[in-house]
Structure formats: C-alpha cells, structure tokens
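Any read-out appearing in this document is the output of simple, stated calculations on the displayed coordinates, not a laboratory observation. What you see is a predicted model; the values in this text were computed from it and never measured. Cβ atoms are built from the backbone, for glycine too; each structure is taken alone.
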Structure I
Amino acid sequence: MEIILKQDVQNLGYTDDLVKVKDGYARNYLIPKGFAVLASPANKKMLAETLKQRAFKAEKIRKEAEFMAGKIDGLNLRIETKASEKGTIFGSVNTIAVANALKEQHNIEIDRKKVILKDEHIKELGNYTAQIQLHKEFRVTVNLEVVAEDHE
C-alpha cells in the first residue's frame, strides 16, 4: 500500500515522503496513529502542491539571504567597550555586541545566534573577524575593531 507520511517515522521515512508499506502496517498502525494518510490521487495532488509551496518559500528565503550577504560581507564594525590601560576589556565582547553594532552602525538586524566568533568571547582590544551564518549556503565575514571607550 502506498502512503504519505505526515510526520517522521523512524526506519521508514520523513514528513511528506511517499512510501510503500504492507497493508496491515498502514491500516492498523500508521493511519490510525495519524502518522500517515492513504496516497489517493487527491492526497498526491495536495502533497505536490505542498512541496511546490515549500520549495518556493525556501527559494525566497535563500534569495533574501543572498541579498543580505552582499550587503554585510566585508563590513567594518567599531565596538567601543570599557577597558583597562593595558588593553584588557572589562567583561568581553560577545555575539550580542556584534549584532548590536551591526544594527546601530549599518541598520541591519541580525539574530545574535547567527553570529559566530572564532573565540567564544573577545577579551582584549584589537582587530578581529566574525562570521555571520545567514543561510546554510551563505556565511559572510565582518571585520571588528574593538576599541576603548573615551573617558570624558
């Protein structure tokens, strides 16, 4: 019997997969539990439409990420922080500081979880780079200049 999975089923397939299983397994377990539906012509058409819409959305998201990558790649960010006279930062510069600097200096909002620092936290003044993972296909680099705040 041919069925369409409504959710992932271990050792069988993933959501929206079209699979063949034994009749009893489908009728007595998969369909009653809501894991699958019968692969009727109407359900196959709905599946095709769902997959088409999902592909369209994925392409739109990919194009947006590509556009953002073009805007962000190679940007220079200046991050001011409190530091000692020896150049050691009080605290550290983390992904939140990088995301905030991108918002303040270039008006580009990025989720802090997409920012990847080589070291977890930056603890000294100087020049660094950070990676921003916009999409599984797009990772861009920004340059960071960590400087001491002016004491006036």
Structure II
Amino acid sequence: MEKIASFTVDHIKLQPGVYVSRRDFAGGAAVTTFDLRMTSPNDEPVMNTAEIHAIEHLGATFLRNHPVYKDKILYFGPMGCRTGFYLLMAGDYESEDIVPLMQEMYEFIRDFEGPVPGAAPRDCGNYLDINLPMAQYMARRYLDEVLYDIRQDQLRYPE
C-alpha cells in the first residue's frame, strides 16, 4: 500500500506555518487542502481537545460566514495528531493566498466574546469539551509567532 501524501512530509523538520498539503480535482474543479500547522510536531505539546474543539467551532463559523470566501469553504477541521487544522477550499490556491484570511480568522477567534457558536447540547455531540480561553491563547500565539510575519519556509513544506 502506498503512503498517503501527508505521511511523506518530514515531521521532524516541519514547523508551524501555512502549507498547501495537496491539490485535487473533483469534476474538473480544483480543491486545495491547506495544512494550518499551529504547533511543532513531535517537539512541543499537542493541543488539547477542548481548545481544538473551540477553534473548530469558531473557525468554521467565521469561514462559512465570510463575505468573500464562504462559498469556497468545503471543510475546516482538526488534524488527528492535534498539531493543527485542515482547510479545504474550492479553487487552486497557494499558501500566500490565504494568509490574510487566516489572520482574519485567528483574530476573530482571539477576540471572540460570548458563548461559542454551536456549544449547546442540541447543536453539538460533545458541547462540554470546549475551552475558549485556551483557544484564544493558541490563536494569539499562532498570529504572533507565525501569521503576522510569516516566512517563506513557513509557506512550503521542508525538503
């Protein structure tokens, strides 16, 4: 069996960043999968499920309501390894193309006040496992350490 593409990335060299993970074509239309890597794999603690869950709810709400991109958002959700998120968008994009959108989204998460959207028993199957303060800390950290001054090596997977 062939290794899937995401398992061929050198996770020892991989640092937090915004990466194009893959491009696929569905019915002739391009779909770009982004790797939004928030923590350094195998080098620092992974995120806990509660902050991941809060980021997922807030990020999906933000993206699916965005005035420009809402119709291009196919999926936003966590990686199983808990080091970041995948974002799937209709269209052929480069990492640089979405940095401003990611800045907006993570600022939305960092500055969010009030109840987390969808964090209610009727709306979510695990609504109690949400940690907004920690999600805001992680969003602030990602903005300050990656998104606000992103380097070229944080936009392309390591060789």
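In this comparison of I, II, the computed figure 10, 40, 37, 12, 1 for P(r) over Cα pairs in 10 Å bins from 0, in percent is attributed to II.
Quick check on the output: 29 is relative contact order in percent (Cα under 8 Å, 6 or more apart), derived from one of I, II. Which one produced it? Clearly, the read-out refers to II.
Taking 0.95 as the value of FRET efficiency 1/(1 + (r/R0)^6) of positions 36 and 108 (r between Cβ atoms, R0 = 25 Å, to 0.05) derived from one of the structures shown (I, II), identify that structure. Answer for the origin of the read-out: II.
Could you figure out which one of I, II the value 22, 47, 28, 3 for P(r) over Cα pairs in 10 Å bins from 0, in percent, for residues 76-115 alone was computed from? Matching structure: II. Which one of I, II has distance in nm of label points 7 Å out along Cα→Cβ at positions 44 and 68, as calculated from the coordinates, equal to 2.8? Comparing all candidates, it corresponds to II.
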